[in-house]
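Before anything else, here is the set of structures, which you'll find just below.
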Structure I
Amino acid sequence: MHRSGYTLHPELIERKAALAEISTRIVPLPDERRAGDTQLVFFVEDDELRDAKHWRERLCQVLPVYEQPNRVEVLESFPLNRNGKPDKRRLEQIAQG
């Protein structure tokens with residue numbers, strides 16, 4: 001995916017966040033304002049359900065500007081697929097919702 005002239009890989013950004021003890025999954029969405037660009041929706045798993053502002057600040061401390069979220073959604077737990085892994089399709093539905 002492309003954003004602001006950079007090629008990004010959500011899995012690598014998720015790993016950077018994990019090093020800062022932030023459990024996140026990223027859903028890329030087309031940026032309607034900039035053709036060919038991508039918006040990043042970060043889903044953060046937090047059983048305390050702290051607000052999105054808290055997590056945005058934490059993420060912005062550990063990620064360069066071009067990898068930072070456009071939007072942060074906080075979930076008590078990620079929806080899981082049949083294999084017990086985070087359900088990316090369900091997260092995409094929520095992101096587009």
Structure II
Amino acid sequence: MNSFDDKRNFYRMMLNTEVVLTILDDEVNSQVSATCRDLSATGMAVEMEHPLEISTHVRVKVDSASSQVQALDVSGKVVRIEEESKDCYLIGITIEEID
């Protein structure tokens with residue numbers, strides 16, 4: 001029997017990098033720091049201190065470690081939330097647009 005990971009259409013890169021996440025659903029477009037744990041062509045998982053609601057629209061900016069590689073700036077929607085421990089939530093985001 002195939003595991004869930006075997007059914008993925010895109011390879012998921014494991015990361016551990018700081019990102020700036022902007023919550024687009026609130027009136028102020030709040031920005032919070034988060035840690036991107038993994039990234040694929042269609043989604044990402046970020047670790048945060050506070051949960052977000054399912055279907056919340058967000059923008060995530062991942063800075064590049066090299067001046068030769070452009071920073072990644074994506075818009076997406078929260079599709080999954082897992083509480084890993086107190087004040088630690090893993091947020092699954094589907095990528096809807098890459099800027």
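Just so you know, all these numbers are worked out from the coordinates, no wet-lab data involved. Please read all numbers here as calculations on a predicted model, not as lab measurements. Cβ atoms are built from the backbone, for glycine too; each structure is taken alone.
Here Cα extents along the principal axes in Å was derived from just one of the structures I, II, and that gives 47, 37, 24; the source is II. With distance in nm of label points 7 Å out along Cα→Cβ at positions 49 and 65 computed per structure, which member of I, II shows the largest figure? Comparing I, II by distance in nm of label points 7 Å out along Cα→Cβ at positions 49 and 65, the maximum is at I. Given a value of 3.0 for distance in nm of label points 7 Å out along Cα→Cβ at positions 41 and 89, calculated from one of I, II, which structure does it belong to? Attributed to the structure labelled II.
Looking across I, II, the calculation of helix-only ellipticity at 222 nm (-39500 (n - 2.57) for each DSSP H run of 4 or more, over all residues; to 500) that yields -9000 traces back to I.
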